[in-house]
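Scrolling down, you'll hit the structures one after another.
Laboratory data are not the source of any read-out in this text; all were calculated from the coordinates shown. Predicted, not measured: the structure shown is a model, and the values here were computed from it. Cβ atoms are built from the backbone, for glycine too; each structure is taken alone.
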Structure P
Amino acid sequence: MRLAEHAVFDDTDDAGVILDTRHGVYLTLNSTATLMLRAALRSDTVEDAVGCLREQIDATDQTLESGLAKLTGQLRDRALLAAAHQDTR
């Protein structure tokens, strides 16, 4: 997963924020969504991201995959994902 050029991710605290610089709008992420986004941004596949998350979140792989899919859908709906990667997760 890769964020769009107009999306800026800041995760200085436990919770993260994504700024849509086109509209000046912030999307606030809870701590779990922040962990998921961090894992997805540094992973090449969903399986890799789930592997990273498995060590940090007490949940089944299916639950983690579902959470990643939900987060990806929300970011896609807000046009915050890079176009080349929108359909990979």
Structure Q
Amino acid sequence: MILTVLYFAFPLLMLIIAGYLFYFRHELKVWLNLEDTKIIKALISAFFSMGLVGLFLTTLKYETLFIIWMILAILLTGVLTFIFVKLMK
């Protein structure tokens, strides 16, 4: 049951995070004291592409590849957290 919910919700969550970062990229630039938004644009494209790959795997019903994709998505989210913590210092 829970895996079924994650199966459909996790790729959409990645797309929502990409949209959030895209919408608030200038505020994040000011908040993190960045000179340009290159790193934020890279994270946006990473989350967006991961979301699209997840939706693609969901529609084709590749469960094994989807579990591998979920592990990679969790690692990407961890990298995002690490980057933001480093930039805030």
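If you line up P, Q by mean count of other Cβ atoms within 10 Å over residues 32-39, the top spot, with the largest value, goes to P. Suppose helix-only ellipticity at 222 nm (-39500 (n - 2.57) for each DSSP H run of 4 or more, over all residues; to 500) works out to -30000; of P, Q, which structure was it derived from? Structure of origin is Q.
Computing Cα Rg over 2.2 N^0.38 Å for each of P, Q, which one ends up highest? Intermediate values should be presented prior to the final figure.
Working: P: 1.01; Q: 1.18.
Across P, Q, Cα Rg over 2.2 N^0.38 Å peaks for Q.
Matching task: 2.7 is the computed value of distance in nm of label points 7 Å out along Cα→Cβ at positions 8 and 24. Pick the structure from P, Q. This value belongs to structure Q. One of P, Q was used to calculate distance in nm of label points 7 Å out along Cα→Cβ at positions 40 and 80, giving 1.4; which? For distance in nm of label points 7 Å out along Cα→Cβ at positions 40 and 80, the value 1.4 is produced by structure Q.
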